[in-house]
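Values quoted throughout were computed directly from the atomic coordinates according to the rules given, and no laboratory measurement underlies them. For clarity, every value in this text was computed on a predicted model and none was experimentally measured. Cβ atoms are built from the backbone, for glycine too; each structure is taken alone.
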Structure I
Amino acid sequence: MTPVIVSSGLHCRYGDFEAVRGVDFDVSPGELFALLGTNGAGKTTVLETVEGHRAPAQGRVRVFGADPLRDRSIRSRTGIMLQDSGFAGDLTVAETAELARRMRTAKSDVDGRLAALGLDPRRDVRVKQLSGGERRRLDLALALLGEPELLFLDEPTAGMDPESRRTTWELVRGLLSAGTTVLLTTHYLEEAERLAHRLAIMHEGRIAVAGRLVDVLADHHARITFNAAEDAGLPPLLGTATRRDSRVDIRTPHLQQDLHTLLTWADGRVGLSGLRAQPASLEEVFQSVREGAQAW
């Protein structure tokens with residue numbers, strides 16, 4: 001399939017500062033691609049460039065095969081949820097939605113979008129009286145007007161309570177099932193783990209890690225931790241064990257096999273208090289990038 005988004009050799013600068021230093025990625029139709037990164041990594045700059053709000057200093061970006069900066073026809077096919085949309089505070093929710101609807105060329109189900117995001121009871125409330133989470137839901141409702149083929153979500157659930165976050169996730173899953181393509185940035189790693197088909201983690205203007213979640217996690221070891229008597233030995237394991245006083249930390253690429261070996265060995269011999277076994281997580285991958293342990 002022809003990618004909806006292609007970024008090739010993308011560089012972006014602010015004066016002498018190079019914020020993005022050669023970023024390559026593509027997003028397939030119907031896919032949710034999560035663009036993650038440490039603070040100042042350059043992900044928002046990449047997003048702004050792909051949206052057509054910024055010109056690359058070098059390299060090229062294509063959306064639906066066209067230049068998003070110059071081809072305005074792309075706008076009617078996309079929905080954009082910014083980190084802060086700058087609503088007029090004195091307008092009501094309904095007035096804000098109606099204003100946004102009139103700016104779209106495609107027909108839009110305003111009432112349906114507000115209801116889907118739990119905003120129908122707040123229709124007559126002024127925007128300035130909404131909570132932070134309610135404003136984010138209004139942001140999303142407006143981004144979905146016109147049934148966009150491509151949706152940009154920049155920190156979509158920031159400020160939302162857990163229930164609203166789950167509702168938003170279910171809505172996004174429904175959009176993906178209907179064929180919508182999504183480019184997501186988020187600081188909630190659980191969000192990326194639950195929703196993304198593929199992801200990339202940026203650090204200092206470059207992509208440090210990229211791929212399907214299962215492939216990204218495969219390069220990182222699972223972890224087994226427990227407390228045991230300091231004089232207790234350990235069975236032969238496939239992973240690497242370290243001990244600090246009574247606490248044992250095992251990093252292993254073979255979680256099931258090493259856990260079985262450990263439990264079989266410990267049975268009737270030694271107690272393993274506080275035993276925890278955890279597969280590799282996106283948080284650990286992210287932390288390794290932050291610490292510079294992941295090379296690119």
Structure II
Amino acid sequence: MPTTPAIRIDGLRSRYGDFEAVSEVSFEVREGELFALLGTNGAGKTTTLEIIEGFRAAHAGTVRVLGHDPYRERRAVRPSMGIMLQEGGLFADLTVAETLDHWRGFVPDPRGRDETLGLVGLRDRAGVRARQLSGGQKRRLDLAIALLGRPRVLFLDEPTTGMDPEARRATWEVVRDLVAGGTTVLLTTHYLEEAEQLADRLAIMHRGRIEVAGTVGEVVAGHGDRITFHVPDGLGVAELPALHGTAATISVAGGRPLATYALGAAGLQAELYELLRWADERRIGLEGLQARSASLEDVFLRTAGGATR
């Protein structure tokens with residue numbers, strides 16, 4: 001993989017009056033990788049994306065896309081960029097085919113209409129007016145427009161919102177194929193599974209700053225596996241075992257106490273074995289027993305917990 005970053009952000013700052021929406025944000029996206037930028041509403045990711053796309057000037061810091069300032073050198077870099085916004089601007093009375101033909105007129109050396117519709121699974125909807133499309137189909141048409149120019153760098157802002165699970169996974173395959181073909185993708189999404197499935201690397205923003213970044217494995221590491229179960233009736237919380245020295249934390253779910261073990265270095269298998277042996281020796285059933293590895297959702301909620309609350 002090339003070492004020169006397709007996107008480089010260094011010390012980015014952006015303000016709205018006295019409010020600093022983006023503060024000292026720095027990251028790189030390598031050529032031919034998919035980078036997911038995550039964060040709760042208000043975290044600053046949309047402002048960051050608009051600056052990288054060239055729609056907004058930064059107040060401080062350096063932004064480069066394919067070696068160019070996307071705001072000041074927009075003409076140099078825009079033909080190599082594909083942008084799928086959160087909300088597209090489709091003409092309601094144009095058909096799908098007419099919509100693509102309209103946008104092809106703005107793109108040098110565009111993909112063919114049939115090829116593009118085939119990429120996003122809309123070939124059988126070519127004669128349907130935009131206003132008659134479902135929400136997910138409109139998003140696929142937005143993606144088709146972003147792909148017309150065979151972009152080297154593709155920005156996907158909440159690309160699968162409104163899609164059913166089948167259409168979402170089909171879109172993931174389109175994106176995977178694009179990345180495999182060398183396209184650089186910067187993705188924002190509220191579907192954490194989407195980031196887990198697609199991202200080579202990711203960053204989570206909170207209150208204008210990047211709080212954690214790396215591969216999914218690097219980001220999740222250290223956040224711990226978990227075992228949960230309902231505390232059996234008649235059993236005191238003090239009677240619960242400490243698994244390899246880790247005590248349970250108690251919350252309430254469905255009006256009943258729920259025990260949760262955030263596991264340490266011993267690992268999920270060893271600590272689950274210890275718990276089951278303890279329960280078996282006492283002939284105790286563990287209702288609602290769940291054992292799972294840490295997920296990106298765990299990291300996200302812990303990182304952005306203040307904003308979520």
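Below, the figures for the structure above:
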| quantity | calculated |
| --- | --- |
| Which of I, II leads on distance in nm of label points 7 Å out along Cα→Cβ at positions 45 and 261, largest value | I |
| Distance in nm of label points 7 Å out along Cα→Cβ at positions 205 and 221 - structure with the largest value, from I, II | I |
| Which of I, II leads on mean projected area of the Cα convex hull in nm², for residues 157-252 alone, largest value | II |
